[in-house]
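Read through the structures below before going on.
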Structure I
Amino acid sequence: MATADERESTDSDGAYDELTDRYAQYAYLSHAGMVVGWDQQVMMPDDGAPARAKQLGALSTVTHDLLTDERIGELLGAVSEADLDDEQAAEVREIRREYERSASVPSDLVTRLSEHRSENQRIWQEAKADDDYESFAPRLDGLIDLERERSAAIDPDRDPYEVQYEDRQPYLPLEQVEEIFEELRDHLVPLIERIETEGRDLPDPIDGTYDAESQEALCREALDVVGYDWDRGRLDTAPHPFMSGTQFDARVTTRYDESSPLAGLMAVIHEYGHASYQQGLRQDAYGSPLGQSRSSGVHESQSRFWENHVGRTKPFWELFLPTVKEHFPSLEGLTVDEAYAAVNQIYPNNLIRVEADELTYHLHIILRCELDSALVRGDLDVADLPEAWNRKMDEYLGIVPETDTRGCLQDIHWSSGLATFHGYTVGSVLAAQLDAAMREDLDVDGLVREGEFDPIREWQEEHVHRHGQRYPTDELIEVATGEPLTAEYFLDYVDEKFTELYDL
């Protein structure tokens, strides 16, 4: 119950200030939890998992309680009558959205979900290593039940999968994204088939063994070249490459395959794109929605832009190939055209999403989205997931994994949540749209060729990063590119690129 002082404050112009101060405390503690989660994947010893699950569960409960305190509700009610400028109104809109979605979820459910997710990571790792889907299936079943319970608490009258989707893709309707996915599937499947049947053969000139230490040194140089701020970041290894952090501390990870030196390099450039977004957010807005990234799809647009529209281009390899040869003298004879072909050729027989090429990758994503929507909506039993996975792999890519390790157990995502994959393809589509808009203002190829990355990063900061959550997702896309999200630019881009590469 509010005290007399609190009621007075609620009725005054100080409601906005108190609301944003309270939200900032929630944000700071949430970010502390991100560091604990980073440590779990990068530094924590294996036997630390039971304690870490409890720690993360406790942090989730405390942050949930901070956000859903009844005082926040009172302040939101008071501030709705206040005279706010556009940025303040955007802050209140985002705080209200988070509050309303979270306040309906009981604290005990938040704790159970957090502990279940944290425990799942170790169980998933062991199941994947042992090719033992049956040991993980009950954990996935339990997660689906908990996520359905959470969705029902937020809005019992809506599709639970759509509710979960909106956690990561707010303000971008699921129906719109599913229409884009259908357009991509209808276009990419025949393009890939045409490459396989009509395309020229591309040799693999990078056969050999490349030690992890040299790969790490190369990746550090790549981060130097593109402009990673080491004072606000670091590079480590993890089983699954990721970025974690804030505008003050944006850490990237990768993994090294000694038979494939370009895989780790591309992963680092990808994660740099995520870090550039974090480091480009307003520092003066830290702890506010204006200092936070917009959505997983917008975030992925930044990583896909740097990976594909910079790191996989000929101008980049004209710039960076001499550095690669310094670290790997056995590649002294490699030409720019050969390097460009090596990082862009497609591998339809590849089973692993994170190793997929730029075209087939999206069929891996669409497959996952179709399966986890069926799981949440009750159209697919957990026990039947491996068979359904293999059937769709055969339908979309003409290959079937021999093990669940290389099939439905390959991704970490289903250990922590559902409706998590859309952002990867949304990001690629948006990256192509941003690239097209950027090229109206900048000579992107010329800048890349000369190693002048500051103007490119500054364009992204001006059009995307600095806005934080100032605009809903659909509005941000229009502000940045001048039009709504469309698959047109991505499809034009891949048609032109791969028609030339494969001499179709």
Structure II
Amino acid sequence: MADKKVVLSLRNISKQYPGVQALDNVSIDFMEGEVHCLVGENGAGKSTFIKMISGADQPDSGVISFEGKEYNAMTPKLSKDLGIEVVYQEFNLAEDLTVAENMYLGEQHADSKLFNLKKLKKRADEVFKKMNIEIDTGEIVKYLTVSYMQFVEIGKALAKDIKVLILDEPTAPLTEDEVDKLLDIVMKLKKKGYVIIYISHRLPELFKIGDRITVLRDGKLITTGPIEDFDTPKLIKAMVGRELSYEYPEKSGKVGDVIFEAKNIYSEKVQNISFKVRAGEILGIGGLVGAGRTELLRAIYGADLRYAGEIYLEGKKVKINRPEDAVKLGIGFVTEDRKRQGLLLDYSICYNTSLPILKRISNLGVINKIKERKIATKEWENLRIKAPSIDTKASTLSGGNQQKIVLAKWLAADCKVIFMDEPTRGVDVGAKQEIYKLLAELAEAGIAIVIVSSEMEELLGMSDRILILHEGVSAGEISKGEFSQEIVMQYSSGL
């Protein structure tokens, strides 16, 4: 790497927020034609570091150098003018506009509006053609799946004249096939001389595309070096500061009677799907993006319109026409998009945790604050949520800790059944292990759990059975003894 030119350099960067030293004297160089992987647990300082580069926030001390010119701080405009683009983990899209309009939002054209829209669509089509992604650039963004929203965010960045591309958990919502496409895009950009700063909790990806790797922990730089100097155990130890098993927790395997059953579910996206889940069992739902996995759970839960189908809880037929009905029955739903659908970001851990049980802890419409805080404190401690107190706003926490809050509210509600859509999306290896352990403990306690996951290893490692969907219908079901990646992919592909 010695012959590579340093494009971006951060020297002695420090940043403190109230009660938290987010970055402590961190120095890193980023070189042309290089994929530089930035890793660490949630809360390690990665997001703060990216904010320093993008100008979303300013360092308390240190210097940022771009192509040899020094700056005490970046601003969003300066960062973009220099050719730095960030694809954040959380989307920044105008959902009522088309894909093409999102990609060129803010650009001014002298031509007529009709001609402009055609022109924008043509330009957008060319970007996605180079990315090898098939997408209708005239589609309204809010109707896209989460995975395609991610590709739109990447397309927005590549539509500009950039030199540095920062990808923050870009593959979190993607299937294995889509991950391969994205990694191929990254490698092509690297060959063109782009600086790629790549953040991911999916460690195998780093070893596929990375040139160098930097580990942050508790705001400090732990180590930087060529990717070949690391293996998975060494990398995890550097990230968490201790040895960490990368295996899935053992469960007793004891399951009880059927707690939950869905029969002949029909919606706009799924047709005639049925399944059962027993007490103490984890049912995995697999399939490619667009197969109807999320849509199946949403239709059952009353979040989307269900055309037909019956739902049984502990042998009794129940009516679920809206999410409130499901909550009352003791069915929880950890949604795929925690920031828009799982949390009230501007409210505290305490308030978010108590949301499903407000009626239970209220008298004549007045919340019993003592009960509320007692319950929230219990879950905060049990889940080891990293925050100064239960009064901390959810918006200030890392992705892993936000996911724990979503889990906390359903644990507080004493659910009998929990649906989990991508339970570890954007969560670091340490937090993943904690969530896996928690799920195993919940199953041991007799809770029926349904998991949708795009991570093959997670699906195979945590499930007792797997129901596989293909284009909105059931493609088959496999038991633990039959598990293999090949069989899952065959069913997922409709073979």
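So helix-only ellipticity at 222 nm (-39500 (n - 2.57) for each DSSP H run of 4 or more, over all residues; to 500), computed for just one structure, reads -10000; which one of I, II is that?
Derived from II, not from the others.
Out of I, II, choose the structure whose coordinates give distance in nm of label points 7 Å out along Cα→Cβ at positions 32 and 424 equal to 3.9 when calculated. The partial results should precede the final answer.
Numbers: I: 3.3; II: 3.9.
Structure of origin is II.
Among I, II, considering only FRET efficiency 1/(1 + (r/R0)^6) of positions 280 and 376 (r between Cβ atoms, R0 = 41 Å, to 0.05), which has the greatest calculated value?
II
Quick check for you: by relative contact order in percent (Cα under 8 Å, 6 or more apart), which of I, II is greatest?
Numbers: I: 20; II: 16.
Ranking I, II on relative contact order in percent (Cα under 8 Å, 6 or more apart), first place is I.
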Given a value of 3.0 for distance in nm of label points 7 Å out along Cα→Cβ at positions 48 and 320, point me to the structure among I, II it was derived from. I
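Every read-out reported here was derived from the displayed coordinates using simple, explicitly stated rules and does not represent laboratory data. Treat the numbers as computed from the prediction; the structure is a model and nothing was measured. Cβ atoms are built from the backbone, for glycine too; each structure is taken alone.
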